[in-house]
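Peer 1: What follows is a set of structures to go through.
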Structure I
Amino acid sequence: MSYYLGVDGGGTKTDCVLLDASGRLLGRGTAGPSNPLRCGFPAALEALDVAAEQTLAAAQLDVGRVTAVCVGLAGAGRPRVVKRVMAHLVERFPAADVHVTTDLEVALEAAVGAGPGVVLVAGTGSAALGRSPSGRMARAGGWGPWIGDEGSAFEIGRRAVQAIARVRDRLAPVTLLSDSIPAALACPNWETLVERVAENPQEIFPRIFPLVVEAAEQEDATAREILFSSALHLSRLAASVIRRLQMAEQEFLLARAGGVFGHSRLLDSAVDALLVGVAPRARIELLRTAPAIGAARLAQRLLSADAKAHGRAG
């Protein structure tokens, strides 16, 4: 029996699954963030290990019986990240075929397999990836919190805190966020909030996203503007991919994935409406299959393709 381990590692959490050759889910595990560009390599590698160990324990399977591993990792667009994570996984899974790619690729695999489509991911970060019917790929975004990630939970949280600062400086109208954010984060005053942000923005900003959604539902103008602006930025990422792949007039699946989606009707509906204007024949919906399952399926598909290639070579 063959077993395929798939991992979806992001800036907030790590999700791991084990599938057998028929696609049956045998085990699942979770851990903390595993984007090494945000949390560092030691923490990222530890999270991968913890999630994998939980999964194998749930399946009652020894590590030596894993046939192939695919890790979709935020930050894996950088070659140095792939190299270091690969070295770690090869040591951890000596009997397995190992593949490291981006979290975008495993999300696309979960959405459409090897077929054409586009995935728009908005979680701790944001990016889009697409594949045309001819197999050509295009990507937009994913440049990290300091120069990109517009529309991500991190960026939404950052803009919310910025809005509070503008209110304090009498540069913007009053917003519910001025009270809800410090209260939710147990910050007794503005100075404490600023210190918390300075110490660990990666942990603080994404936690603020649900508070912005809640304020927007209460018709807070500032929160609504932040969410609509985020929808605009996210739609532009997907639109860039669609146009570069010349898919605007085609029928294809455009899957929205990540923790930002599925929580705000305002943001989701705005993204959908903007993208319908770009690709009117696209089917836009939330990603139905977990990216970690996409990673396990990709591990199986890549191993099968490699076996066939070697068979032809022989």
Structure II
Amino acid sequence: MRRLRAAKDKIARYLMLGIAIFTILFLLVIGLSLFFKALPIMRAKNLWVLLSSANWKPFKGDFGFLPFILSTFYVSLIAIIIALPFSILTSIYLNSYASKNVRRFFEPVVDLLSGIPPIIYGVWGTLTIVPLIANKIAPRFVEFSTGYTVLAGGIVLAVMIIPLLISITLEVFRSIPKEMTDASLSMGATKWQTVKKVILRKSISGIIAATVLALSRAFGETMAVLMVCGNITQLPHSIFDACYPLPALIANNYGEMLSMPNYESALMFSAFLLFIIVVLFNGISRFTLNQIERRYQFS
């Protein structure tokens, strides 16, 4: 009987190890597949030119990815700047201040917002955010704007990732032992002091992890951003300029003009760039997170 239990335990351990290894291998396979597909354009063009040039003229063989890279970063940065404070404050309210009836109403609504297809957010952005920027916001700062801008993409993307951020940060707050908050309140601290000194302090690593997850989604979002950014190949000089993120470039052009020399390879290079950006960002964030956890552990 003991041998049977030991054998089952060993099988389960190796099975889970195999699944973990398969997950890592799957990530490597995706990266290598994109790399080999992008290899022709990297052999034909200097890598630095591909990354730093703003010339995108496929008919002439010019493939400069700088406008697409900057557009991706600008839209994602605006989205996280808008979404993160809103999500943290909402999570604090639901966790520490809201009554049970309020939480019972709002939490299913947040889950419902997470399940709305991106195309719906794109349509909503086209019908509301784009005209709002073109007619109300942009005229206060620039002479003319179509509304299909970096700002529109950032706002729509922020609305999309807010439910995800709220759900994760709320779970992070709830993972803090109730005894810690009760002890703080029993010592005479107000609710806000408890939130600031206990809940937020102990949740910093979870908040960073939630932000990384939301940014990873923001980097790769396609349809909603594609519908409101304008999709013009140019270097955006302000938030009221049109832009062209990497996911929109792939979605708009893959399947068309693939007979053109190096065109398919260029699109695969943009996919490989997006893959590398997300992997590097997650790696750097994981390292930063470990440093923060270590600092709080010994403080």
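Every number here is computed from the coordinates shown, using simple stated rules; none is lab data. What you see is a predicted model, and the numbers here were worked out from it, not measured in a lab. Cβ atoms are built from the backbone, for glycine too; each structure is taken alone.
Peer 1: Where is FRET efficiency 1/(1 + (r/R0)^6) of positions 13 and 205 (r between Cβ atoms, R0 = 30 Å, to 0.05) largest, in which of I, II?
Peer 2: Details: I: 1.00; II: 0.60.
Comparing I, II, the top value of FRET efficiency 1/(1 + (r/R0)^6) of positions 13 and 205 (r between Cβ atoms, R0 = 30 Å, to 0.05) belongs to I.
Peer 1: Next up: Figure out for me which of the structures I, II the number 1.21 belongs to, where Cα Rg over 2.2 N^0.38 Å was derived from the coordinates.
Peer 2: II
Peer 1: Taking 70, 40, 30 as the value of Cα extents along the principal axes in Å, for residues 37-188 alone derived from one of the structures shown (I, II), identify that structure.
Peer 2: II
Peer 1: Work out mean count of other Cβ atoms within 10 Å over residues 69-76 for each of structures I, II, then name the structure with the largest result.
Peer 2: I
Peer 1: In addition: Quick one: helix-only ellipticity at 222 nm (-39500 (n - 2.57) for each DSSP H run of 4 or more, over all residues; to 500) came out at -16500 when computed from one of I, II, so which one is it?
Peer 2: I
Peer 1: Work out the source of 23.9 here, i.e. which of I, II gives that when mean count of other Cβ atoms within 10 Å over residues 221-228 is computed. All intermediate terms of the calculation are to be shown ahead of the outcome.
Peer 2: Numbers: I: 20.6; II: 23.9.
Among I, II, the structure yielding 23.9 for mean count of other Cβ atoms within 10 Å over residues 221-228 is II.
Peer 1: Mean count of other Cβ atoms within 10 Å over residues 21-28 was computed and gave 13.4; which structure, I, II, did it come from?
Peer 2: Corresponding structure: I.
Peer 1: Taking relative contact order in percent (Cα under 8 Å, 6 or more apart) from the coordinates of each of I, II, which one would give 21?
Peer 2: The read-out was computed on structure I.
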